[in-house]
Structure P
Amino acid sequence: MKLDKLTEELIAIKSVTGDENKILDFIENYLINSDFSGEIIRNNGGIIAHYPSSDSNIALVGHVDTVPFDPTQVVIEDTSKVYGRGSVDMKAGIAVMLQVLTSNFENIVAVFYTAEEGPMVNNGLELLMPILKSDFNLEFAVILEPTNGEVQLGCLGSVNADLQIDGKSSHSARPWMGENPILKLSEVIGFINENQIEEHTIDGLLFKQIITVTTISGGSANNVIPSNVNLNINFRFLPTQNESEATKFLADTFAKYGTIKIKNSSNGALPNLESQ
C-alpha cells in the first residue's frame, strides 16, 4: 500500500485518547496481512513489533491517539496534501513506521503506544517500557513526531495547572454589585505575552521554554457575572529542570493572580551525548 493511501486509512479511524482499540486492530491486521514475519506483542499500552531473530537495537516510536476532532472543522478539497485529524500528529509517522517495519529492516523495533495526548499517568508507553527494557538492547530511538523534517534532540517537560481567578457574582445589569473576574484576565494574559517563550541553549542545543493558556472557562448565563474564571496553564519546562522545580516555579509565579492547582506533570529529557 502506498504511503499516502496508508496515511489516509489511518486518519479515517477515530482514535481519540482512550479510544484506540480500532486503530491498534488495524495496525496488527496490517502487519499480519503484509506477511510480517516478526513478533507482535500487544497489551493495554499498545503494540511492540520486531524480528525476534535479529539484534533489534533501533526503536521507531509513535503514539496512535489524537486530540478530539473540532466539529466546526470545514472539509478541505486539496489533492496536493492530506488533511484530517492526526494527519500530522502523528498518523503519517505511524504509516512510515509500518512501511519501514514491513520492508525487512530487521534491526528495527516499532513501538505503537496509546494515550500520549492525555495525562502522563495514563500514557501507554509506561506499560510497554518494562518489555522494552527487559527484552531489548536499544541503542537509539526515533520518535516520528512532526518536526517539519528537522532532527530535534531531547524534549521539554510539561506541567498543566488550573488557575482560578475569583470575583463576585452579580446580575449583568448591576455590575457594581459584583466583581467580574474576567476583567482580571488582562493581567495574566499580559504576563504570559511577555514571558511566553524563553530560549535557552543547553549542550549546544536550543530549547524553548513555553508558558501558555490552553483553555478558559467561566460563567453560567449571558446575564450573570461569574464568581470565578478558570484557565489551564501549560508550562513546557527545560530538560535541566525536574518536575518539582517546574511545579514550584509555576505555583510561585501565578499565585498572585489567583488559586493555582497542579493537575499533572511529566519530566523532559536531554539527549544522551555520551559515546557508548
Structure Q
Amino acid sequence: MDGKGRYILILFVISSLFITVGFPRIVLWMSWEGEDWFEKVADSFEKNTGVEVEVVYVPNIWKKLSMSLRGGGDLPDVCLVKNENLESIERYIDLPSLDELGLDKRSFHENILKAFTVDGKVKAVPFYADVQIAYLNVDVFKKLGMNLPNDSWNFEEFVEILKKIKQKDEGITPTTMGLFSPYFFFGLQAGIGSGVSSDGVKVDTEENVKLIELLKKLHDEGLIMNITKKRPIMVKMFIKKELAILPHGSFLIRKFEEKKVNFTIRVLPKPWKGVV
C-alpha cells in the first residue's frame, strides 16, 4: 500500500467497498496455502470492477505485519491474519468495524463473529479454515503388518494402534502433533474434555484435567511426539516413512500427492473433532 490505507480485513471479495472509496489498486497479503486460488479470484475481481488487485504471498505474515505496524512501514489494504492477532493490530491502528464499512454481518453466526470483536465492534470476518484429518502412511502399516483402521475408529482404538506400532518398530514414530496447538487440542477438548458450552469455556474441569493427564502419559510413553510449530519436520518424517499417523490439516493432501507418498486419510478417531 502507498501509505494511505489504514485497515486490515480478512475477506476481500467485496467489490462495492473499494469502488466506493475510490481504490484504483488493492494490495492483499496472504499466507498459508491457496495462492493460486487468490490469484484467480483477484483476476476475476479486476475484470468485474476494473480495480487491480495485487496478491502478495508472505511466508511469515504476522512477523512482517507486526514489523510494519511498529515501524510505520507500508501496510496492505487487506490481510489474511489469525483472529488471535486482531487485538495486537488494534494497539497500533484503529480498524474500522464492519458496520462502518457498510458490510452485512447477517450471513455469519453471531457466536463466530465474537472471535473478531474488539470493544463491541466486529473488526474482521472469518474467511479461512481447514479440516483436521488423520493421514496414514500405507507403506509403514504394510511394513509393520498392520491393518489400516476404518473411519469408525475411536480414540481408544487409536491409542491401541499407537502402542502396537511402537512395539513392532521402535524406529517408527507412532504419531506426532503439537499437543496444545488449538488445531488439535480444541478438537480433543470438544470431544473428550469439556469444550465450549452456553456458559463459555471452562478450562479447569475434571474432564480437561483428565485429558491433559492422558496426553502427557501418551507423550511420556513415546506414543506421541510433541512438535510445536515444526510442521516441516512432521511432514518430512511422514514422507520418509518414519511416521505412521499424522493428524493435520486437509491442505497437506496435495503436497503428499505431489511427493507421491503412499497414504490414505481418515476422520479423526471419535470423539475427537476435526472442526471446532
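When Rg and Dmax of the Cα atoms in Å is calculated, the result is 22.4, 76; to which of the structures P, Q does this value belong? Write out the running numbers ahead of the final one.
Values: P: 22.4, 76; Q: 21.8, 65.
For Rg and Dmax of the Cα atoms in Å, the value 22.4, 76 is produced by structure P.
Taking 1.8 as the value of distance in nm of label points 7 Å out along Cα→Cβ at positions 70 and 158 derived from one of the structures shown (P, Q), identify that structure. Can you show the working numbers first?
Numbers: P: 1.8; Q: 3.7.
Source structure: P.
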Inset, instruction - Supply the structure label, taken from P, Q, corresponding to helix-only ellipticity at 222 nm (-39500 (n - 2.57) for each DSSP H run of 4 or more, over all residues; to 500) with the calculated value -10500. - result: Q
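For the read-out FRET efficiency 1/(1 + (r/R0)^6) of positions 46 and 110 (r between Cβ atoms, R0 = 30 Å, to 0.05), a value of 1.00 was computed from one structure; give its label from P, Q. The partial results should precede the final answer.
Working: P: 1.00; Q: 0.35.
Checking each candidate, the match is P.
Values in this text are rule-based calculations from the coordinates and carry no lab data. From a predicted model like this one, the values you see are computed outputs, not experimental measurements. Cβ atoms are built from the backbone, for glycine too; each structure is taken alone.
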